[in-house]
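Participant: There are structures below to look over.
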Structure 1
Amino acid sequence: MTGLALYIHWPFCVSKCPYCDFNSHVRESVDQAAWRAALLADMAHEAALTGDTPLTSIFFGGGTPSLMPPATVDALIESAERHWGFADGIEITLEANPSSVEAARFADLAAAGINRVSLGLQSLDDGALRFLGRAHDVSEGLAALDTAQKTFRRTSFDLIYALPGQNEAAWANELRRALDFGAGHLSLYQLTIEPGTRFATLAARGELGEAEPDRGAALYELTQELTEAAGLPAYEISNHARPGEESRHNLAYWRYQPYAGIGPGAHGRRNGRATVRHRKPENWMSAVDRNGHGLQAEDALSDYDQGAERLMMGLRLTEGVARDRLPPELLDEAAIERLTAHGLLRPDPDRLIATPGGRLVLNSLLAEIVAGEQAAA
């Protein structure tokens, strides 16, 4: 489905989480009226540049968007429909933490227009949740999942695996339990160490190590096997869904379709340009007051750069990327032949498609496929 996707970034959390590398998002209270007005202004700026294209999806993400007042959610959805119009069957997703406080707001958020929720369960083991720095426990998370499944038409949740000490049997048991809950979509991520996070600090002290490559590969292959058998095959490296339950919003990114991003730190791709908003909430708000939008930068992308981004995103998908959407000078055909012979790319004259083994080493694959000096830029 072609059209425009809209990402709305709500930057605020009520407490520090182990994944963030800055503290300015933590707030005990927020001037909701001022933030609603600023987000609406930022949206209007993007709509003036993209308003001929109907929205296929809206995604509320960021800090803790499920604590955004339902009245603000309602106002943003109403304004988006007025600016762009909605494609049939529009997907409107909200990221949510699985706390009882947030679950209590689900009915009001559904009434405001949310029709899909992405729930950050992250683990079905209390010890793992403590290690990950999560405030909820398993029972609270599962209660939130039950509420979400009863409230929204579509529900997804995520889990993190390849944790220190987690073997194949333990992950298989956890994943089978997760599949039994009947969600139509699962996001399953291997633990990674990002700079500036608590995990990076632990790793630097020698208290945490990333999964050994062989163990990570074995857990990845096990994940594919179990989800496939349960009717939720992978459609992207870390995402699994029943047919028709794929995240339409994330597919817009991976298929390199245009999307507008509003709110602090939001990125966008529209009209051949890359956009980025001011990341710090106060700077973004000041920019909106001063300019009527929160843009920090807006840069034209060359055909080569757009092709490279399209390739990088498209190879994440099991469907791959069409060759006729890539500039010929981007591709090293000799490398493609070699990687196909090694079983890392699927033989296909019209599309570049990574095999499951190829997706395991996607960064290395991309480095070989992309031709020319610009590949290193």
Structure 2
Amino acid sequence: MLQNPPAEPGMAEEEVDTPALLVDLDALEHNLDRMAAFCTKAGIRLRPHAKTHKSPVIAHWQARRGAVGQCVQKVGEAEILAWAGVPDILITNEIVSPRKLARVAALSRMTNIALCADDAGVVDLIEAAAEAASCRLTVLVEMDVGTNRAGVGSAASAVALAQRIAGSRALVFGGVQAYHGGAQHLRDGDARRAAIHDVAEAARGVVDDLRAKGIACPAVTGAGTGTFEWEAASGVFTELQAGSYVFMDADYGRNRPAPEFRQSLFVAATVMSAARGGVAVVDCGHKGIAIDSGLPLVHERPGVTYASASDEHGQLVCADGTQLSIGERLRLVPGHCDPTVDRYDWYVGVRAGWVETVWPVAARGMMA
């Protein structure tokens, strides 16, 4: 059940009911424009990851700036985007449930849809779903390039799986996915560059081996907000999957150098208690902001630190001489933007201190 919107257009930001998910529209548009310009100059396709924003609105804004489609992790996310008219979607994940695969096959009638596989048994399941629906499904081979999660572990395995897909009358071989999630948050830039060099060389080897067997590789896809410049420069990647660049978060801000995007996502919070000296409490705790990648930052309030969280409370510690008053509004910078977004039903778009727009987080909670 959707909660009531915490704001309406024309309100002052100070009137927004808290906690609320704020988007600084000027910063968001800057980020969208900067990534679009980068991809145009680099001659590489942009397929942003919608697991960050979960919003057909933002997906269409990205498309207007040249994005070729969207990535998702879940079938439910793909459905929300497809129903909203997003024309090209890649599920960057293995889908093995026959019921979910039937949903993917149904989506293929309204949008270009692709998904990943790292095992011949998964390919068999996808093939069965395509045959049952009398359609053809596009499948990419996922490579394990360092995340140690999903993906085939060798070039030979990748080639063999690609041959299996290409040989099916119900499937289309779509290329390879080579995403190194762990590299996104290596703090040192040289370490990130070295990691992506290894990823690119592994992907290049698979593309070369496929070519030797007469199999074209339509796409090499991957990259994230922390490394996209190196994937683009590799000469082997054909598209970028960066997602967090639209919003940014405190964890990406710890990279050195940090990605050159502006912080556009905040959680608005209100001081609800200041009963103890040097300490204040806001109405945003675990349930209001993700802390898996560290505690949030208090935006543009020197001397104020978000020190701990409980379910509905966030404890702030104030340096000597810093005071917060009951009812004072603060912007919190999430440690991790993706799961923070998934806590909310609504975005509140603000510009210059005023609410300009409110729109739903349409794919919130789509875990299946």
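Since every read-out is calculated from the coordinates, none of them should be taken as a lab result. Since the structure is predicted, the reported quantities are computational estimates derived from the model, not experimental observations. Cβ atoms are built from the backbone, for glycine too; each structure is taken alone.
Participant: For FRET efficiency 1/(1 + (r/R0)^6) of positions 291 and 323 (r between Cβ atoms, R0 = 41 Å, to 0.05), find whichever of 1, 2 sits highest and give me its label.
Facilitator: 2
Participant: If mean count of other Cβ atoms within 10 Å over residues 259-266 comes out at 26.0 when worked out from the coordinates, which of 1, 2 was used?
Facilitator: Computed on structure 1.
Participant: Assign the value 15, calculated as relative contact order in percent (Cα under 8 Å, 6 or more apart), to the correct structure from 1, 2.
Facilitator: Derived from the structure labelled 1.
Participant: Let me ask another. Can you spot which of 1, 2 the value 0.55 was calculated from, given it is FRET efficiency 1/(1 + (r/R0)^6) of positions 131 and 283 (r between Cβ atoms, R0 = 35 Å, to 0.05)?
Facilitator: 1
Participant: Another question, if that's okay. To test your reading of the models, identify which of 1, 2 gives -9000 for helix-only ellipticity at 222 nm (-39500 (n - 2.57) for each DSSP H run of 4 or more, over all residues; to 500) when calculated.
Facilitator: Answer for the origin of the read-out: 2.
Participant: Still on this structure, please answer the following. Of the structures 1, 2, report the one carrying the highest value of mean count of other Cβ atoms within 10 Å over residues 67-74.
Facilitator: 2
Participant: Additional query: With semi-axes √(5λ) of the Cα gyration tensor in Å derived from the coordinates and found to be 40, 22, 17, which of 1, 2 does the value describe?
Facilitator: It traces back to 2.
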